[in-house]
Structure I
Amino acid sequence: MQPTERSLRILYAVQGTGNGHVARAREILPILARYGAVDVFVGGDQSEVDLGFPVRFRSKGLTFIYDRSGAVSLSKTLFKNNLIRIIREIRQFNLSPYQLVINDFEFITAWAGRLRKQRVFGWGHQASFLSERCPRPAVRSWHGEWILKHYAPCTDPIGLHFDRFDSFVHTPIIRSEIRALRPENRGHYTVYLPAFGSEELVEALGSIEGVEWHIFSKFAKSEERKGTLWIRPVNNADFLESFSGCAGVLTGAGFETPAEALFMGKKLCCIPIRRQYEQYCNAAALKTMGVPIVDRLDEEGRAVVRDWVRQGQPLQVDYPDHTQTLIEALIRSIVAVPTAPSA
């Protein structure tokens with residue numbers, strides 16, 4: 001029987017190994033809940049951002065582990081993941097109660113859908129790389145391409161990227177917390193480089209004189225000041241306060257934070273996580289927009305950051321608020337929706 005708009009059972013599966021996926025889910029889930037009953041599956045446990053929505057299913061998922069020098073640790077990744085558990089969870093997870101399955105780069109439910117030949121909407125940034133029109137680095141990685149295209153397989157991609165590179169690729173979802181900010185320039189620089197340890201950042205950025213740095217570190221247990229460097233645990237409210245008043249943002253070449261910096265009109269400099277191919281792809285796109293890219297924080301990299309602080313110019317991109325529109329179009333592909341439900 002064709003489900004009605006209000007009878008939909010929806011599964012939203014989100015990658016929980018980073019803050020960006022969870023931050024995006026905070027925007028999407030309240031809107032989805034207007035259309036039916038939503039169950040949430042979180043794969044991974046490395047996000048510091050509160051989802052703000054009940055979580056029915058949790059899994060360790062398949063997690064990439066980073067070392068403190070800004071690179072994916074292949075040995076730690078293999079050691080930390082239990083392949084027997086992963087296969088068992090894929091085989092046992094039941095998708096049949098759901099008329100709509102949305103997957104934001106979550107491994108277990110994506111492969112459960114593939115195994116059962118169920119329709120799965122691949123929602124998010126990684127889904128955009130199913131298009132060959134999205135920028136890639138000069139040297140492609142065959143295994144990086146394989147991960148982007150097969151880590152979380154889907155039947156229907158809904159991609160998000162810095163620009164509309166293809167028909168199914170849309171501009172970023174900027175969370176309402178960012179849209180509500182009133183940006184100003186209080187002179188400091190906000191740093192979010194989750195793959196780096198605090199000590200490495202203190203050593204590298206402390207050598208750049210005359211700059212106040214707000215460093216948000218996954219490894220910091222409490223606040224600490226070292227000269228002009230303020231090391232702080234990752235906290236959403238503190239980060240937003242620092243972010244709204246900063247002169248610039250030094251971050252990885254992920255997706256959400258660079259997109260938010262561009263939207264806010266902040267100076268932006270990015271350091272891709274080494275051996276993380278998706279970040280190399282993002283860096284290629286950002287470079288075409290005029291964003292400086294640093295390979296690593298060695299002497300050459302520090303010189304680029306120093307020049308960026310002194311001479312870099314802010315960029316501003318107008319990303320429209322289209323979350324409701326995208327979700328309504330998705331729902332219409334499942335069931336006829338006469339009008340959007342009111343909030």
Structure II
Amino acid sequence: MLMKPVKLRGKKLSLPIIQGGMGIGISRCRLAGSVAKEGGMGVISTAQVGYDDPDFKKDPEAANLRALPRQIKRAKKISGGNGLVGVNVMVVTRLYADYIRTVCEAGVDAIISGAGLPTNLPEYVEGYDVAIAPIVSSEKSAKVILKFWDKKYHRTADFLVIEGPRAGGHLGFSREQLDDIGNLDYDEEIRKIIAVKKEYEEKYGMTMPVFVAGGMFTHQDVAHAMELGADGIQAASRFVATKECDACDAFKQAYINAKPEDAVIIKSPVGMPGRALKNAFIDEMNANPGKVTYCFNCMKGCNPAKAPYCISLALINAVVGNLDRGVIFCGSRVGEINKMTTVPELMRELTV
């Protein structure tokens with residue numbers, strides 16, 4: 001089965017593969033631009049995107065808002081005008097509206113938003129020609145967000161990202177569900193979500209492409225997603241072990257060296273379960289939780305007085321190579337990555 005081009009708000013995505021947004025600093029301009037260059041959608045994670053700005057610690061939000069337009073501009077330059085450049089903005093981000101408006105002003109092609117329901121996203125993009133998509137993990141969440149946007153804003157999503165339980169980072173599932181993935185009939189859940197969106201396609205006279213995420217590793221996975229009715233896929237972990245990924249070499253090597261059992265579920269300080277590589281830092285926090293000494297004030301739901309560690313600092317440590325003091329988010333199938341590759345090679349491998 002061949003992957004067919006799709007259109008998102010009139011913009012052509014010749015290869016319907018989205019590179020998932022990975023923060024902090026794992027997917028910035030170099031990776032996103034390289035994926036777009038191949039005809040896919042490269043995605044910049046807005047999570048602490050300005051972490052390497054000289055003034056970041058003094059004023060992290062200002063540094064992030066300065067970095068975003070630069071990252072988008074550089075990604076588009078790398079793309080050579082091919083594909084699309086998007087951003088991933090978490091709903092739990094404290095300055096969510098500011099981030100959305102900043103990337104719109106910078107001319108981003110698409111916004112993907114999860115880690116909560118992006119109920120107000122249409123309001124913040126009003127007046128801008130940008131495609132928007134919620135990340136949904138269940139039929140229920142798809143129904144809620146599409147109904148809300150329809151009733152309040154008289155519009156619908158331009159595309160959907162369905163993120164399954166095998167994804168990396170913060171997850172939209174309970175710990176109990178993640179501990180019993182084998183008994184989840186997620187294929188059926190994907191079919192139900194696709195059925196939900198058809199009502200809004202008919203109402204608004206448009207096509208709402210669906211991209212399946214979570215455990216997308218091989219061209220067989222892509223073919224299976226399309227057999228379920230998807231139009232494309234979103235992959236994240238596979239793009240880490242590429243020469244173009246923005247992470248340091250030590251971070252990439254951790255993926256290459258990982259065994260299947262190294263991917264574990266952790267409780268993030270933001271109150272959500274997450275999947276990460278088991279390492280010295282995770283072991284230490286499980287045995288002897290620390291104390292937050294400096295708060296970046298980046299996310300809702302994080303109480304620094306009770307948090308065992310700062311998630312921003314832990315993710316920054318990881319991206320710069322201080323792995324024993326960091327959290328290394330990953331997908332459940334990270335153990336299948338065993339070599340470095342390039343974005344063009346990976347895109348060809350995934351294409352069916």
Structure III
Amino acid sequence: MIVIDGSFGEGGGQILRYTLALASVLGKPVRIVNIRAKRENPGLQRQHLTVVKALAEITGARVKGATLGSTEVEFEPKRISGGSYFFDIGSAGSITLVLQSLLLVAAFSEKPVELRLRGGTDVPWSPTYDYFKNVFLYHLSRVGYEVELELIRRGHYPRGGGEVIARIRDPPRGFKPLNLSERGGIIAVRGISHAVRLPRHVAERQAKAAKEKLASMGVNVPIEIEIESYPPDRDPHIGQGSGIALWAEASNTRMGADSIGARDKRAEDVGIEAASRLANDILTGASLDTHMSDMIIPYLLLSDGPSEVTCASLTLHAYTMIEISKKIVEDVIIEYDGSLNKPFRLKVFPIKHG
């Protein structure tokens with residue numbers, strides 16, 4: 001049984017999510033210890049427990065330690081099963097973080113998969129729904145994995161109550177390599193600015209501030225930002241919330257960034273934050289933005305050939321994912337240059353194809 005130290009590197013829930021996902025795909029038993037040891041509230045929280053139970057149901061796994069607050073989990077997966085599933089996080093825990101694990105595993109099902117999740121769609125420390133749909137899923141399509149994502153209702157902290165459906169009609173059971181050594185020129189920037197249970201002008205101010213900030217940082221291309229707002233008598237959401245996601249279309253790739261609103265945070269600051277993040281990543285000349293730099297790694301590990309990508313930043317998340325992967329995935333060579341929080345080039349060679 002492979003033993004993974006959950007306190008390594010970034011030391012958060014990412015280690016649990018990707019370790020269990022890779023173990024499920026490869027059919028390897030794993031034990032994760034010191035789960036989220038570096039957090040103020042260590043151990044499994046509702047979002048993490050949802051991942052464990054969901055993957056156990058999808059793979060028929062034997063599991064030990066799947067309780068709130070547990071700092072150690074044993075997981076022995078069996079066979080990945082298709083079908084329809086519903087998972088309720090039971091809080092404003094991030095739907096997109098849960099999907100990060102589940103989509104990797106669903107790609108190896110022999111039958112179609114439908115995943116319906118309830119929780120938070122636009123919450124702190126996780127990809128927003130619009131970034132996930134328009135940037136992350138774009139890159140999955142580049143490696144041959146088509147996922148349909150449907151937003152039923154947004155959910156923000158602290159109320160949650162969001163719902164999302166992911167459909168995988170034709171699981172690819174493997175991925176194509178990705179070669180993004182050159183980004184190409186930026187053609188346009190698009191985005192979505194939303195406000196629910198709030199006045200429309202909140203979303204409009206976010207978008208306006210984002211456009212102005214991008215222009216001030218030298219991103220002089222057409223910018224189109226959709227406004228998502230609801231009349232008070234037809235707003236289906238449980239709680240208030242706002243946010244904006246932006247993505248830059250380049251000739252070879254797509255880069256994104258996002259930001260969410262919070263109490264006492266001006267709408268203008270939300271837009272400026274997302275625009276600054278996107279512009280700073282564009283200025284690196286890399287092909288993948290900061291968040292995609294770690295989110296794409298498992299797909300490159302499981303591809304049918306060598307991949308090479310340039311990345312905006314070697315975050316602690318990316319470093320952790322690379323080093324943990326070496327312990328789980330046999331016969332793969334991972335090469336990267338650069339230091340933490342700097343742009344880097346990543347090369348992945350599945351050894352059977354190298």
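Computed from the coordinates by the stated procedures, all read-outs in this text should not be read as laboratory data. Please read all numbers here as calculations on a predicted model, not as lab measurements. Cβ atoms are built from the backbone, for glycine too; each structure is taken alone.
Figures for the structure shown
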item: Value 2.4, calculated as distance in nm of label points 7 Å out along Cα→Cβ at positions 21 and 309, assigned to which of I, II, III; result: II
item: Ranking I, II, III by distance in nm of label points 7 Å out along Cα→Cβ at positions 29 and 229, the structure that comes out highest; result: III
item: Label whose coordinates, when distance in nm of label points 7 Å out along Cα→Cβ at positions 237 and 285 is calculated, return 4.0 (choices I, II, III); result: III
item: Rg and Dmax of the Cα atoms in Å from the coordinates reads 19.5, 59; which among I, II, III; result: III
item: Structure with the greatest value (metric mean count of other Cβ atoms within 10 Å over residues 125-132, set I, II, III); result: III
